[in-house]
Structure 1
């Protein structure tokens, strides 16, 4: 449950702060800030989220194995789906934002930001399922 909460917290920060900052830069024609910042920002975000997602998935699988409460399996599945979603759905935008020219950055940044929120919703649902399971033990 704690790992699901950490995952949700990390993605809440990105959606609430980073995504809003990126969109503000787009709206104020400061595309160069995104173009220069994103290639630095992304590897650090990835390096934080990979172990967070792994620990969230594995800890919920362990909790399911020990308790047989289906909510832990659901939570593990939801957290486990965030990485493939990132790679498949956001991967093209991530690469484009790391290498794009200024004209492409605004459109790509908007799409990336909008699609990022899905990860937060999924993580929040996973956290909710694990909290319910914990409360029912």
Structure 2
């Protein structure tokens, strides 16, 4: 898991819901795969399978997480410029399979925007819990 995301989650365990935990688990798989392919271009069949499973789950649950992150990804930067579109969707629709991310610098930049949006969402959850409005 991303170290800053882990830190944010540790600050307020009450904001951890099964839905967001499942999303983070699946998104972490996709993120690790994109970075691994970009850097090394080496994936085992097990990693390819885990990536395909994570992507399928993320696509199936997209209506939920799109709503979660919609207010946050426009606040991020991608390649030093305002993020032009949902970075999660960008990554999920960018490649047919994991190996397509080899040397894909745009995907790497979208990953950073997606992670920032996720972290902003977690910060907002914590803020809502502190203010007494624990709704997502």
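All of the numbers you see were taken from the coordinates with simple rules; none came from a lab. This one's a predicted model, so the numbers in the text were calculated from it and none came from an experiment. Cβ atoms are built from the backbone, for glycine too; each structure is taken alone.
Match the computed value -21500 of helix-only ellipticity at 222 nm (-39500 (n - 2.57) for each DSSP H run of 4 or more, over all residues; to 500) to one of the structures 1, 2, and report its label.
Derived from 2, not from the others.
Identify the structure, out of 1, 2, from whose coordinates relative contact order in percent (Cα under 8 Å, 6 or more apart) was calculated to give 31.
Source structure for this number: 2.
Just checking, which of 1, 2 has the largest value of distance in nm of label points 7 Å out along Cα→Cβ at positions 66 and 90?
Once distance in nm of label points 7 Å out along Cα→Cβ at positions 66 and 90 is worked out for each structure, 1 has the highest.
Upon calculation of log10 I(q)/I(0) by the Debye sum over Cα atoms at q = 0.09, 0.20 Å⁻¹ from the atomic coordinates, which of the structures 1, 2 produces -0.26, -1.22?
Derived from 2, not from the others.
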